[in-house]
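The following blocks contain the structures, represented as structure tokens.
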Structure P
Amino acid sequence: MLRFKRYNQNGQIFSIDALVALIIATLVLGITLQVMESQSYNLKQEQVFNEIKTIGHNAANLIVSLPESTCDLMAEDGITKLINLNNCIDSQKLSALTKDSLGIPTGYSCKIGNQTNNMATCNDDPSTATNVYSEKRIVLMHAGNVTKNNFNACFNGLPTCALKNEKNWIEVKLWK
């Protein structure tokens, strides 16, 4: 005669312990994937900001050193150009600068200037942007050329220095 074997209460196919272990392993795997995704996103954001920072820093260096933006030091005759004065921005030249001359590629927005003088091609509004890089430089903001006599007077701290009240700043803001 055939008899059917009956399972007792301890003879389960899946034990509760195995089920709990499987749930815990799934949770750990899910948390690990979420952390990896978060780290990947943070790394990507950091790379984007580092790119913006590099371009912005280079633009700030160029704006205080390019002949297209700096003051010309002229000889006493007023005709012979001696050198370009780094960190002396000619406010008359500032509006004619281009993004390309400062190494700012297309696809980037920028605002370069101060409270009174702004670069015409870089005058966007950063109020709604994220990841804005900003660098402020202390400069002399002068309209036109600087004569050697005036430069020497300023260098020697004489009261005849015409540049003493022209200490100013220029700010480079860049975002993508």
Structure Q
Amino acid sequence: MCNEEVKQEEEEISEIDRMREEIRLAEDKYIRALAETENRTKRMQKEKQDMMRFAVQNAITEFLPVLDNFEKALGFKDQMSDETKNWAMGFEMILGQLKGVVSNHGFTPFHAEGLFDPHLHEALEIEESDEHPDGTILKEFQRGYKCGDRIVCPARVKVSKLPKKEEEKKEEENHE
């Protein structure tokens, strides 16, 4: 083999190596683009599911006070006439179905008991009382609801507050 043939063969090998590298780079770009497309599709599906879940949760959250009021109204069935009690039994069945729907979407009710927690409760009234420790929940006006570990509707409550001492009352009156 002459020098020229060796040189031409080296150039051809070099050209083949360059083409292989181009093919490898093109394959790499293709794989990355494919992965990016799959990730984008998954992300869009997750966003769509999240939007649907949040829309359902928002609708149910608006519906919760109505559900509680419906249940409170049925609490007076002992005072109803016999005919009305029959209607109330039907409404109780409907109430059970509504509670099932709420539960199926991950909502769980919780009752307010013990001490006031601003993460779980909303104080609608404060009542001075020396019979209960400061911050004790005295009455629940509306139960709270969680969805998973998230509070979607705080329990609305009446909270106790220790009475002010006579000295503190006089000081407040003097400052006014």
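Where a number appears in this text, it was derived from the coordinates with a stated rule and is not lab data. Please read these numbers as outputs of a predicted model, since none were measured by experiment. Cβ atoms are built from the backbone, for glycine too; each structure is taken alone.
Below are the figures for this structure:
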| item | result |
| --- | --- |
| Structure responsible for 3.2, with distance in nm of label points 7 Å out along Cα→Cβ at positions 39 and 103 calculated and labels P, Q on offer | P |
| Of the structures P, Q, the one that -22000 was derived from, the read-out being helix-only ellipticity at 222 nm (-39500 (n - 2.57) for each DSSP H run of 4 or more, over all residues; to 500) | Q |
| Relative contact order in percent (Cα under 8 Å, 6 or more apart) - structure with the largest value, from P, Q | P |
| For 57 (percent of Cα pairs over 30 Å apart, calculated) the corresponding structure among P, Q | Q |
